[in-house]
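What follows draws every value from the coordinates through simple rules; no lab data is involved. Because the structure is predicted, anything quoted here is derived from the model rather than measured. Cβ atoms are built from the backbone, for glycine too; each structure is taken alone.
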Structure P
């Protein structure tokens, strides 16, 4: 099932609508306040989703990791990621928070399928970047243990 989402997400990433989000995302990377608002909005949308599927929970966890990476990137704490990867991730978040997209979110059940598919594709395509960030995040946490 997750593989199907990844395939659909890839096809959505090739859609002209998503390409517009990618262009907007590149411009947003230089605007920390707007990225902060986007991260807050995307976080609220992710935590409001009430789904018990294990695959979705894993996907949600990975997207939340990306959001922490974006925050660290904007603050300048973490830069070991390409600007292109960040722009595509931000484009996925923009797409996630926009109610009118390829399949509008107000359509019950299927309205979120394009969002989930794009998230699955992004996480699959950029899993190395996300894993690298998680390793950095863990290293930073260990370095700060005992510091007050």
Structure Q
């Protein structure tokens, strides 16, 4: 199942890198950019997270709150946040229930083989809790710049 513009964004209640609970319903009234990635501190996921970090002002200026989500435990997310100076929230979804509800976990191709795993995806969630945009099977490298262009947010850095 994949999400499309106009669909209700599945709610979540997950722990962040500090162990605090983050609920989508508590973010109502804000636009949220939720990006799903396979694993903290791997080369591709680090590149993507650092691209979000380096372009965070562009998203913030457009009223978007950036949040990452992966199956990693909060402790690993805390190390990732500290190591790469990530100034946005990273959520832990170890049972992959939220990733699955967003269509960001399931069959994917990896080096030509079909495997089960996190499907690198990005969702723009409107202030009313509906999906504005859903991007599936995105690339780690270049995705943030493409996203800025696709959403007409300004110059990519």
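Overview of values
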item: Origin of the derived value -24500 (helix-only ellipticity at 222 nm (-39500 (n - 2.57) for each DSSP H run of 4 or more, over all residues; to 500); candidates P, Q); result: P
item: Given 0.75 for FRET efficiency 1/(1 + (r/R0)^6) of positions 43 and 75 (r between Cβ atoms, R0 = 25 Å, to 0.05), calculated: source structure among P, Q; result: Q
item: Comparison of P, Q - label where mean count of other Cβ atoms within 10 Å over residues 27-34 is highest; result: Q
item: With relative contact order in percent (Cα under 8 Å, 6 or more apart) derived as 32, matching label from P, Q; result: Q
